[in-house]
Structure 1
């Protein structure tokens, strides 16, 4: 049965040209990763890409992400760091946050000092207030 996904014409040509220049293969080292990132940067700097180049960028990005996930994982931000970031982005103080969410100011202060983690109730209130998905705040539960 023939494949349903196929590139044709100029899109096919641009994809194959990119594959010949930098083959799509599992990334095996940090040096290989650095070169893949240079290729991606160069392609993305072009701005508009045809379908072939977009397909190539998607595939190479997946390979980069897979290597980085395995060899350079990023740890979740602490509850304190996450709350601090959200407050700075919204331009509010601890007092304003406490008033606007109904959370005790002491609780907000304890979270920001790292003495207290988010509770499920806090996560729901903060997610609603900051208009973010609860999963963004529940990474450390």
Structure 2
């Protein structure tokens, strides 16, 4: 790939804004449009931009397969853990009100909902990035 200073400079400037916007979409998903899936895809698009601008090997140095797996497991654990906690407290899966009623902590329902959205966002970001990296890996390079 020929080096293009403009693309790399714009990418360096745009990636942090894309990632902050993705976090906004994830956190405000419970109140409006968006959520964990949409925010996770937007977050993964920042890595796609980095792959286009800097190449797969450069991105793999910063985000290896090991970290992608760690993020996937972390996101699934957050989601499933909160759901199972609701079951253990006597409610249905992801019935946040049961935990709030038993513990007596006000507004816990909203915090648990945000935590689930964050878990979904982390998982979607990791899986989408993994899929793209696998598709972009032409020669079967291992990292």
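Bear in mind that the values in this text are calculations on the coordinates, not laboratory data. All values derive from a computational prediction rather than experimental measurement. Cβ atoms are built from the backbone, for glycine too; each structure is taken alone.
Which structure, out of 1, 2, was distance in nm of label points 7 Å out along Cα→Cβ at positions 27 and 123 calculated from, if the result is 3.0?
Source structure: 1.
Given that mean count of other Cβ atoms within 10 Å over residues 67-74, derived from a single structure, equals 15.0, which label among 1, 2 identifies that structure?
2
Which of 1, 2 yields -20000 for helix-only ellipticity at 222 nm (-39500 (n - 2.57) for each DSSP H run of 4 or more, over all residues; to 500), as computed?
Value -20000 for helix-only ellipticity at 222 nm (-39500 (n - 2.57) for each DSSP H run of 4 or more, over all residues; to 500) corresponds to 1 out of 1, 2.
Out of 1, 2, which one gives 52 for percent of Cα pairs over 26 Å apart as computed from the coordinates?
1
On percent of Cα pairs over 18 Å apart, for residues 51-106 alone, which of the structures labelled 1, 2 is highest?
Largest one: structure 1.
Where is mean count of other Cβ atoms within 10 Å over residues 11-18 largest, in which of 1, 2?
Ranking 1, 2 on mean count of other Cβ atoms within 10 Å over residues 11-18, first place is 1.
If you work out relative contact order in percent (Cα under 8 Å, 6 or more apart) for 1, 2, which one comes out largest?
Result for relative contact order in percent (Cα under 8 Å, 6 or more apart) over 1, 2: largest is 2.
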